[in-house]
Structure 1
Amino acid sequence: MKRRSFLQLAATAAALPLAPRIARAEAYPAHPIRLIVGFPAGGQVDIIARLVAQWLGDRLGQSVVVENKPGAGGNLGAAAVVNAAPDGYTLFFAAASNTVNTTLFANLPYDFARDTAPVGTINRIPLVLEVNPAFPAHNVAALIAYAKANPGTLSVGSPSAGTPPYLCVELLKMMAGIDVVHVPYFGENQMVTDLLGGQLMAGVGGISSGIGHIKAGKLDALGVTTAARVAELPDVPTIGDTIPGFEASGWSGVVAPKNTPADIIDRLAAAIGAVQADPKFKQRLSDFGAPLLVMSPAEFGKFIVEETEKWGKVVKFAGLQPQ
């Protein structure tokens, strides 16, 4: 009897560590979740983040509240998540700029790939070279010709240092051999406002922040930055049609603080997968010019490392410095 009692107690004790994990998985999320965005409201990343927050909240049965923490090309928002409790209640809407910043900023207090837990990608972010209709060049070749005829006078805008549009402008300068004034903006929304008002003649930004103005004829799209044309702007050629080999695009995804429990990551990843499988969500992304990008947490983690290496080479080759 003593031996039988001992074995029963031992079996019960062995099962105890599982109980908290099972209870946590069943209870999560028990209250609203913060989704931090490292850019101001109204830009490409923020627009998609708010769409994701709404749909993800519906799947999880709790509110997902977007909180903007702009600054330093997305670094301030990333730092807030890196330093947050790994309990699944503080998430970060990551973007390509976070992998760029690993090289662009020399003294970051964190390593983005090492100090975050990937949950899932959301979408690609095709970029577009757009101009005010009053600008005399109405295709990529004409813009290059104008810049070469007027060196150092054409201002080309982009969101802040470290963002894919920022690097895209530098790639354009490098590959086209043109001398333009690169004007980084604090937020993409302000850049579009200045393009519409004529204070800025040309800029590179995410399709979602400019597509409405492009379709309304208030901005002219000269070229998209992807390898192929995008469905949302089918009549707009690629920049690569004029500059062979030119390609750049961004992406968005959700990450959590390092050491977030695997069962919580799995719950979040499953919810994101369910959202992406909904045709209505896919259509909403398409309306904003942001095609789906589907990856598991493991695939996303590998992708972050690859993106860090790729953009690191571009930053070093161009000799870029934080603004």
Structure 2
Amino acid sequence: MRIQKTELAQKLNKIKGVVPRNTTMPALQGILLMDGYLIANNMEMTVKAKIEGTGNESFIIPERAFDLINNLPDGEIEVALAGKDTIKISADKIKNTYQTMDPATFPVTAVQEDGNELTIKAKVLLESMRRVAYAIPAQGTNKIMSSMCLQASGGQLNFVGLDGHVLAWDKIAYDGEFELLIPKNTVDKLKSLGLSGDVQIKHNKSGAVFITNEFEVYTRLIEGKYFNYQKMFSNLPVHTVVVRMELLDAMIRAKMCTEEKCPVKFDIQGKSLNLSIKDSITDYRETVDLQEAIRDPLKIGFNARLVLETLKAFDCDNVGISFGSPQMPMIVEAEDSDFRTIVLPVAIK
């Protein structure tokens, strides 16, 4: 294979995070070149990146070669078999060989031939995934909670993430009926690939594949039924509107003043949201103006990190915020889309 170093390095860097650190299958600790694709597989997720000019070549690029390829000078390089279990990497005056493995030992996930499919614009898919991904826990014993729910129902396609303290829900118009529980690792990988154009999603009961002109991402699906998230949203009596960046900036300033896990307190009166964070060495206070007056004063506490991450998930100028009581959650809603979130309160002194 003769290829520009920059193109090969970019594609390798896009997918090498899928390569497992520990595995009982040594072949998986490399990236397979086959049928015009670079392929990484960890048995839960497979990512294929299209690459030009490979012909019928098939071999495994071992993990030890990734750094060398990244640090080769720009220009054309050659990667080819040099023997039964050896590959050679050449660039001008640079030559190196690596031990490799038989590509036949590398498992490759096949396209989902049975099941259903839909097509969605990459920009729309990634925007909704980005909005809800922060609410999906990175680790946890509850596999269902550690997934993004992609659910088609009632004329809309819903994207949902929750971790027990925060819930994020976005939706777009779509006709169909299905529910896919996509692991967080797959969601993160889809977000990082820079997908463009149309995304074809094929799925059955056990797996799904996301296909574009450049990439194919295969994933196992989480088994089970997702939570009844829609019932968690209710009409709360206390509602107002705030400039999102003003509240976000105030939260950033407040949070940077403490290293402790202190809650942020919202003291809402009239058209003022007085926020404060207090610990053993600091007592930060700031007032943020509200666009609609609150009739009855309210004091409520939240996990400061969750408030920050929630506000960052929005990209509109203003957000609506609703409350019920100090024991009830805060609902945050976008002014320009159907994106909405729930943040549970915490006890404050």
Structure 3
Amino acid sequence: MYVLCQCDRPREIVIRTRSLARIPNLTELGLGAAQFGNLFRETTDEACVDAVDAAWEAGIRYFDTAPHYGLGLSELRLGRALAGRPRDEYVLSTKVGRALVPTPQNVGSLDDDGFIVPAAYRREWDFSRDGILRSIDESLDRLGVDDIDIVYLHDPDEHWDAASTTGIAALIELRDQGVVQAIGAGMNQSAMLAEFVRRCDVDVMMVAGRYTLLDRSAEEDLLPLALDRGVGVVAAAVYNSGLLSTAEVRSDAKFDYGTAPVALIERARSMAEACSRYGVTLPDAALQFALRHPAVTSVVVGLRTAEQAASTADRASAEIPEELWTELEAL
């Protein structure tokens, strides 16, 4: 597929695949489907289908979702958008640990966790064996598939004891049964993910926001340990909540879900200026940065529209000279 780059010359989109012995082959770029669950604003079924179609056309074959995203709406929409495509040609991941409990009495209200959907369910932390098995059954039903490639324990920050015992044990059971291929955890921190790698029989970890141009904390614990143990790492939130997502850094940019500190805004602007001297953008570099580490197998980016899918694939294919990486390292 070809799309137009900023210079209006066609650039070939090439999304490569990376593999480790313990996880399915992943395309270097994955589609994160949180926005399919109406994250912060409503979207449509048609827009979600178009986004998956554009991602598929660009060569993306890894799709990530979770029951938490829109109280199941993301899984429903992603499953419908992927329906009819050969199941062995894409990798699908979802998450467990936030059980959806029906609350019919709240149907007239909206969810209070960032998703514009009716509050027909409440989220309940549950890393028990029964809770995880039930969650997987419900996800399979919403996604319309018979198996799931990767399952992550979802944000078990305050639930280490349960997640690292009954939670992991339940996922190992499902892996042994062939219901899932690979297991791990997905979090916004790296320290506990490193503990999972150190103590548990896991295959792949998803780290959000902790290995980016502006936050390399995963470099201190998770990444070297994962590389040593042969555990894959999927990097998410590589734009740090928006600070690194635009060529020109806004004064009101967000970082880690809050207002970005002035010092970080200035550093991001210095990086953006360096990128422009080499004819690329800050988002190009932000997207590709994590993939430079040998432990990272894929970068997952949240996408809502076909245009976002195409532009993200274009960013992944931008040619970035080594000299720029040297300058960014100095910053």
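If you line up 1, 2, 3 by relative contact order in percent (Cα under 8 Å, 6 or more apart), the top spot, with the largest value, goes to 1. Computing helix-only ellipticity at 222 nm (-39500 (n - 2.57) for each DSSP H run of 4 or more, over all residues; to 500) across structures 1, 2, 3 gives -5000 for structure 2. Match the computed value 2.6 of distance in nm of label points 7 Å out along Cα→Cβ at positions 103 and 207 to one of the structures 1, 2, 3, and report its label. Computed on structure 1. For the read-out semi-axes √(5λ) of the Cα gyration tensor in Å, a value of 43, 20, 16 was computed from one structure; give its label from 1, 2, 3. Value 43, 20, 16 for semi-axes √(5λ) of the Cα gyration tensor in Å corresponds to 1 out of 1, 2, 3.
Just so you know, all these numbers are worked out from the coordinates, no wet-lab data involved. Bear in mind that the values here come from a model prediction, so they are computed numbers and not experimental data. Cβ atoms are built from the backbone, for glycine too; each structure is taken alone.
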